[in-house]
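Every number here is computed from the coordinates shown, using simple stated rules; none is lab data. Not measured: the values here are computed from a predicted model. Cβ atoms are built from the backbone, for glycine too; each structure is taken alone.
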Structure 1
Amino acid sequence: MNNSEIESLFVERFGESEAPVRVFFAPGRVNLIGDHTDYVGGLVFPCAIHYGTTVVIRPTTKNTFKFASTNFDLVAELESDQVHHKYGDHWINYPLGVLQQFINAGDDIGGFECLYSGNVPNGAGLSSSASISVVTAFALNEIFSCARNLPSLIKIAQAAENDFVGVQCGVMDQYAVTMGQRDHAMMLDCETLQCEQIPLELGDYSIVLFNTNQRRELSESKYNERVVETRSALEVLQQSYPVSQLAQVSPQQLHDSANLFGPDLQTVYRRARHVVTEHQRVKDAVVALRDRNLQLFGQLMFDSHDSLRDDYDVSSNPLNALVAIACETEGVLGARLTGAGFGGCTVNLVHKEHIDNLSVAVAKDYTNQTGLTADCHRITPAQGVREVTA
C-alpha cells in the first residue's frame, strides 16, 4: 500500500478538514549481531530496514485522540483523561504510551486523528513496536512544534515501552529506528549512546531474513526474566569488580569469577557468559567488516546464535532449524536469530547467486521439520524516521 492509498483511507475514515494532513515513516530494524546486550550497557550492531510504519496524522480542534490502523480492525477515540491507562492488550498502547510521555513532560499536545499502516511482520523480532512508537513521537513533535531533538524522542519512545506497555527493553530498537542511515549499520554503545555508522560493503552478498512465523508476544515472553537474571549476575560480579553494567566485565574476568557462581547460580552464570562474549563479538564483527572479511563476520553470526541458544536460552526449535538449514547451504556465510528470540526471524548473510537455493531448501526442509512455512525477505539497510513528502 503506497502513501497515496493510505491518505485516501485516512480521508475515508476521518473525513475532509481544512487542517493539514502530514505523513511520517519510521523503519523497522534488524540486529546483525549483539542481541540481549542493550539493556546491560553493551554494544549492538543494528541497521534500519526498508520495512516500517507509516502514520497519516492531522491535528483537530477537539481535545480527543483518534487512533486507527489499516492492519487491525480496532479503532479508539479517547478523551484526555483516558490516555493514562492501558487500552486492553492492543497495539494502541504503543502510541498511547508515547502520548502520555509528552503530556507528562508538559508538552502542549492538542487533539489529533491518525491512521497507521505497517508492513513490518508483526511479532517477527524486527521492532514493529519501536517503529510505531518512534513514528508517533516524531509526528507529535512535528505537528505540535515541541522542539525536541532526536535523542529526546528516542528516550520518549523507549519510556513508552518500559513504563506504559511493560516491556523492559533497552534503547537499541528506538535508536536504530530513529538514527539509521542508508547502506550502513551502527555500532551503538547502549551505555553511553556513542554511535559509529559503519558502511555495509557486502559485495556479492546480501542480508536475507527468514521469518519463522512462530509468533511470540514480547511482553508475555521470558524477556523480562532475562533482565532480572542479568541483574543478578551483575550483583555477583560487583563483589570482585567496580562495574555498573554487566557488559563492562570482560570474558576473562567472568571466567576468573566462575567460582562465585554456586550450583544455584549456574543459569545466571550462563546468562552473563552470553552477554560478555556477545559484547566482544560486536567489536570483532565491526573489525571484520572494516577488513572486508565477510567469512569471519559470518562465523561470528553463527557463534552468536550458538550463544543465544545455549547460554541465553532464547532460541526455539523453528529458529534452530532455519539456522541449521542455512549452515548446510552453499553460499551462506552466517546465520543467527535476531531480536529478542522466542520466535521471530533469522538474519542470514548469503551470496546473491545462492539466495534462491537457500529459499528452496528452507521451503522443503523447514516445513518438514516444523510444520511451519518461513517467509523470505531481502533487506535493504534504510534511512531512519522521517517526514514523507510528495
Structure 2
Amino acid sequence: MTKGYELYGSEFSYFSGKVRAYLRYKRIPFSEIAPTRDLYRDVILARVGWPVVPVVVTPEDETWQDSSEIIDHFETRFPEGAVYPEGARQKFAALLIETWADEWLKLPAMHYRWKKNRDFAISEFGRMSRPDLDAAEQRVVGEERAKPFEGSLPVLGVTPAMGPAIEKSYEGLLGELDAHFTKHDFLFGTRPSIGDFGLYGPLYAHLYRDPASGEIMKRLAPKVAEWVQRMTTPPQPKGGTFLAHDEVPETLMPVLVRIVREYLPVLLKTAAALKAHVEAHPDLIAGKEPLPRAIGMHEFDLEGVRDKRAIFTFDLWMLQRPLDFLASLRGSEREAVLSMIKSAGGEQLADFPSYPRLTRRQFQLVVE
C-alpha cells in the first residue's frame, strides 16, 4: 500500500458521519477530503457517476460507496473490534435500528436543518463548495447548492402540516434514548454496534452539530449528547464489549416499539408498491435497468397526522439486511428474535411479504 484510505465526505453530511465514526472507532488510518465543486466533477462523478458522499477510495484505487457497504468492506479487512454483535437478538436489533436510522430519521434531520438551522446550513454548503470565495460569495453558492436538498422536503414527507408531528416524535425518541444512555454507553453495552453508527449519522451531522437542534438535544436529552460525544471520540477504540447473554436492554424496547409503530407500515406499503412496479416494468427484471429512487407517493401517519411522501426503493434494500439475518436463524436463536419482535409489536416483520430482491450494481439499485 502506497497511500491510505481517502474518505470524501463532510462534517454536515448524514452518512459521512456514520462512516467517519466507524473509522475512528476501528482506528483505520484515513484522510477526509471535503468535496469541492471541482472534486465532485473530477473524482466523485468520474468514479461513481452521480454526486454523492461518502465515497471511499482505497489504497488499491477501488471505489466504495454507500455507508453500509463501506463499513462491511472495512469489517472484512479489519475484523478486530467487530461492530456486528454475535448474539442473534442483538444483531437483529442492531440491523433494524441501522435501517430505520438511515432511512426514517431523515424526517427529523431534514426538518430541523431546513426549518430551524437554514442559515447555518446555507453557510456550510457555501463554505464546503467554494472555500476560495469570501463569505458573501459563499452565501450565493450555498443557496444554489442547497436547492436540491431543501427542495426534497415534500418528497420526504417533511411538510408544514407534518412539522409538529415530526417534532413530537423526535422529542419522544430523545426521551427514550436519554433513558437508555443513562444506563448504557452504547446501544448494547460498552462497544458501539452497527446500530450505533447508523443512529449517529442523523443525530450528529444534523441534530447535534446544527446549532438550533443541537441546543434542543443538549437541553432535552443530555445523555444522548454525551453518547454523541463518545461516538465522536471513542473511549475504547476497537474495544468494549456487548452485553452478555445476548441481552437487549429493556430501556431499548421503547425505541423498537417506535420503529415498528412509525416505520413498519411504510415498509409494508413500499414492498407492495415495489412488487407492483416491477411487474409493470419488465425491463427491471434481472437488473436490465436501474430502479428509480422513488416510485410514486403514498400516505403515511405520524403522531396522528396523515400526509403523503414518496415511496423510496432504497428502504427495501436496507431492510434485506435484518430480514436476511432473520431468515438465516434456526432453533432457539430464531425463537429468541421472534419473541423480541413480538414484544415490540412487530409480528409482521417475522412474516414480511415477499418483494423483488434488490442488489447494487455499479453504484445503482437494481432488481437482482
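A few notes on this one:
- Test item: mean count of other Cβ atoms within 10 Å over residues 155-162 calculated as 18.0, pick one of 1, 2: 2
- Read-out relative contact order in percent (Cα under 8 Å, 6 or more apart), computed value 21, structure in 1, 2: 2
- Of the structures 1, 2, the one that 19.5 was derived from, the read-out being mean count of other Cβ atoms within 10 Å over residues 3-10: 2
- Highest-scoring label, criterion being mean count of other Cβ atoms within 10 Å over residues 107-114, among 1, 2: 2
- Comparing distance in nm of label points 7 Å out along Cα→Cβ at positions 19 and 67 across structures 1, 2, the highest figure is found for 1.
- Source structure (of 1, 2) for helix-only ellipticity at 222 nm (-39500 (n - 2.57) for each DSSP H run of 4 or more, over all residues; to 500), computed value -11500: 1
- Computed 3.3 for distance in nm of label points 7 Å out along Cα→Cβ at positions 11 and 315 - originating structure among 1, 2: 2
- Which of 1, 2 yields 2.6 [distance in nm of label points 7 Å out along Cα→Cβ at positions 115 and 339, calculated]: 1
- Each of 1, 2 could give percent of Cα pairs over 35 Å apart, but the derived value 21 comes from 2.
- If mean count of other Cβ atoms within 10 Å over residues 35-42 is computed and equals 25.5, the structure in 1, 2: 1
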